[in-house]
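Listed below are the structures to be examined.
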Structure I
């Protein structure tokens with residue numbers, strides 16, 4: 001027999017995950033304001049700092065974003081001269097994204113952000129690793 005009671009917010013997994021995501025993203029805001037980028041733009045830049053010259057589709061796969069969401073982000077980063085978008089010569093439907101010198105230089109300024117966030121959260125390195133591992137396990141289960 002089905003449970004016909006309305007779901008309680010306090011019993012849901014989705015709600016604390018939503019709140020944590022919102023709050024942590026907010027913690028990044030003052031640091032990212034100094035770089036003149038949003039949290040979503042920061043994610044794109046991190047992907048490119050790891051692997052410059054990816055296609056829009058590659059970036060979207062890594063960030064779980066579709067091109068309709070990603071394209072406006074990329075246009076804003078290009079307007080700030082952090083990236084350049086180039087159509088592939090072999091297939092003009094494919095757009096590759098490259099860091100500009102300004103975008104590469106931004107990496108150095110961003111290096112301090114993870115430690116600042118860790119300090120604000122007041123978590124040990126071990127706690128952070130355990131938390132990330134648990135979240136990664138959950139994401140793997142969701143992706144199956």
Structure II
């Protein structure tokens with residue numbers, strides 16, 4: 001009978017140990033799952049914040065571009081009337097065509113300069129707006145690599 005008790009005691013201890021191991025395994029799994037869900041939520045929140053930052057940067061950039069275009073249009077209207085007066089002052093067809101050529105040349109140079117300026121402003125806006133999203137992409141890649 002003593003052998004039966006020892007065997008029963010060993011069996012009970014083995015069952016208790018197995019149950020304890022299973023419970024620890026379940027607790028660890030639950031803790032990892034909870035931590036993972038928390039990380040996913042935080043990552044998603046950071047993505048939303050990056051999108052908002054990017055959209056804000058884009059809106060500010062477009063506002064600057066629009067203001068620059070308005071200023072350019074005002075300036076062109078002011079200088080256009082002055083230049084037109086130079087055409088009316090021409091006394092000969094030769095002077096008229098020279099003034100017209102000068103007016104056209106100045107207008108083209110100014111327009112090309114403005115197009116270059118607008119292009120630079122748009123590129124800078126796009127680059128600045130992409131920066132927060134690029135950082136989030138990098139964070140995503142790092143997160144995927146760490147999870148392997």
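Read the figures in this text as sums done on the coordinates, not as results from a lab. Model, not experiment: these values are computed from the prediction. Cβ atoms are built from the backbone, for glycine too; each structure is taken alone.
Could you tell me which structure in I, II was used to calculate Cα Rg over 2.2 N^0.38 Å, for residues 61-108 alone as 1.21?
Corresponding structure: I.
A value of 171 was derived for volume of the Cα convex hull per residue in Å³; which structure in I, II was it taken from?
I
Rank structures I, II by relative contact order in percent (Cα under 8 Å, 6 or more apart) and report only the one at the top, that is, the highest.
Once relative contact order in percent (Cα under 8 Å, 6 or more apart) is worked out for each structure, II has the highest.
Assign the value -20500, calculated as helix-only ellipticity at 222 nm (-39500 (n - 2.57) for each DSSP H run of 4 or more, over all residues; to 500), to the correct structure from I, II.
I
Figure out for me which of the structures I, II the number 2.0 belongs to, where distance in nm of label points 7 Å out along Cα→Cβ at positions 37 and 53 was derived from the coordinates.
I
Kindly point out which one of I, II the value 13.4 was derived from, the read-out being mean count of other Cβ atoms within 10 Å over residues 29-36.
I
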